[in-house]
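In the part that follows, the structures are each spelled out as structure tokens.
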Structure P
Amino acid sequence: MNPGPQTELSKVPAVTLMFWIIKILATTLGETGGDAVSMSMNLGYLVSTGIFAAIFIVAVIAQVSAVRFNPTLYWVTIIATTTVGTTLADFADRSLGIGYAGGSSILLSLLLLSLFIWHRTLGTISVDSVRTPKAEWFYWITIMFSQTLGTALGDWTADSMGFGYDGAALIFGAALALIAAAYFFSKISRTALFWAAFILTRPLGAVVGDFLDKPASKGGLELSRYSASACLLILIVGLIVFFRQQPAEKAH
């Protein structure tokens, strides 16, 4: 008898090097794409957040309803979380006047609360356990908080702390390198390391995205947000097509 698709089969990809490469590209696309809609199209942060939130909800429902792992659907949902995270963080930090420090603190609290409730409810927050609808909802809510936090944290580091986009990218890149070293040379919980890396890839993508499209006077390359987003999307699609990903249980 075949195993039930929603109880034993994972619908998230195995965590490999290609997973992290696509994740960083997707978070960078979230920054340039979110800015393209909110700034270049002049729709503002609130309207843009509403648009991307609707896309996010539809994508998550489709992902949870799917009967098997679909790489395209998975990464569409990830990109949806990064775009809504970008505009939501910008709305909270700038339009509501909370500021980068305040926004980062609130979002970090929400992220930790999400992980705590998830663990208390299901007993684990391991990505390999994301095989039921309930686990998937926890997974995507947690990811949405982490993506939003990453935008605020990236802006805080680059702007308020004065490191600039390149300096902030080096900081987050170094932090990810330390996590990778801990993965290979320590016995620290793999689940903890995964979530630490997942969270930190977002501010890395955010500052790289800002570096690509922000004005030269602010330390950016001043590239077109539309062109940068299109190039990132084409690259992501190419990697998904040419590097076939397997669901998480295949990694065992």
Structure Q
Amino acid sequence: MAPYLRFRQVCLVAPALEPVASDLSFILGLDVCFRDPAVGKYGLENALWSVGDMFIEIVAPTKEDTAAGRFLARSKGHGGYMAIFDCDDPRARGAHAEKIGVKKIVDHVHGAYTGVQLHPRDCRAAMIEFNHTQGGDVDANNYAPAGTDWTRHRRSDQSHRLLSIDVETPDPAGLAAHWAAIIQVPAIADRDGAPALRFAEADIRFTPVTNGDGECIGAMTFACADPAGVLQRANARGYAPHSGAFHLSGVRMRPVAG
């Protein structure tokens, strides 16, 4: 199998799935493409949306004392929970992470899916996951976390694309170097001079923290056909836009023309 690495998914956590899931569908004009019953064993429920060939996922606790619930409490409502990568060999990447002092917390196989999750405290800012779906090396549509018919819900005009996420930190260069070492990609400077990791699908940018001294996924920027309409619909659902963005699950969502 030829080596590959795709930045595939961003997972947010909310105190409850509704009304956030319905609001996101309405605001972005996207259908939920999958709800994964397997997350129930972690005391969670979820929903996924296809944004081009990437995914936004929202998870929410269904019981007390879940990892996601504890994360939300520690982050004081900042809901950027996971950065998720589809690759040829998750276990090799997990072994590399352990060699540089980043512990694994999940390493399992479920049907066609193999997943390795790294400890969020060691990753800093958010959890990093590497996964692989059998057949995903030859057909990127084979992606078990999104189910078997997610492409049916993908917008035919491909007008929605995730462009970047901003990881906020008091130490942008240091955290960029740390994630670069974990993910095994080079850190670069983006056009604004921010440290970044560049993938074919979207960038991960590392920016100065805007609120307090913690680290979190603070913003997501996505291209769409009608940014003004997105902001109007966000306002209609009570997410008052500010500076061209709206907050959902503690993350600034920035629609731009594209």
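Only the coordinates and a few stated rules stand behind these numbers; no lab work does. The shown structure was predicted, so the numbers you read here are calculated from the model rather than taken from an experiment. Cβ atoms are built from the backbone, for glycine too; each structure is taken alone.
With mean count of other Cβ atoms within 10 Å over residues 47-54 coming out at 19.2, pick the structure among P, Q it was computed from.
Derived from P, not from the others.
Can you spot which of P, Q the value 25, 22, 19 was calculated from, given it is semi-axes √(5λ) of the Cα gyration tensor in Å?
Corresponding structure: Q.
Comparing mean count of other Cβ atoms within 10 Å over residues 87-94 across structures P, Q, which is largest?
P
As an exercise: relative contact order in percent (Cα under 8 Å, 6 or more apart), calculated from one structure in P, Q, equals 31. Which structure is it?
It traces back to P.
Of the structures labelled P, Q, which one yields 0.60 when FRET efficiency 1/(1 + (r/R0)^6) of positions 31 and 191 (r between Cβ atoms, R0 = 35 Å, to 0.05) is computed from its coordinates?
Only one of P, Q returns 0.60 for FRET efficiency 1/(1 + (r/R0)^6) of positions 31 and 191 (r between Cβ atoms, R0 = 35 Å, to 0.05), namely Q.
If helix-only ellipticity at 222 nm (-39500 (n - 2.57) for each DSSP H run of 4 or more, over all residues; to 500) comes out at -23500 when worked out from the coordinates, which of P, Q was used?
P
Which structure, out of P, Q, was distance in nm of label points 7 Å out along Cα→Cβ at positions 95 and 111 calculated from, if the result is 2.8?
Structure Q accounts for this read-out.
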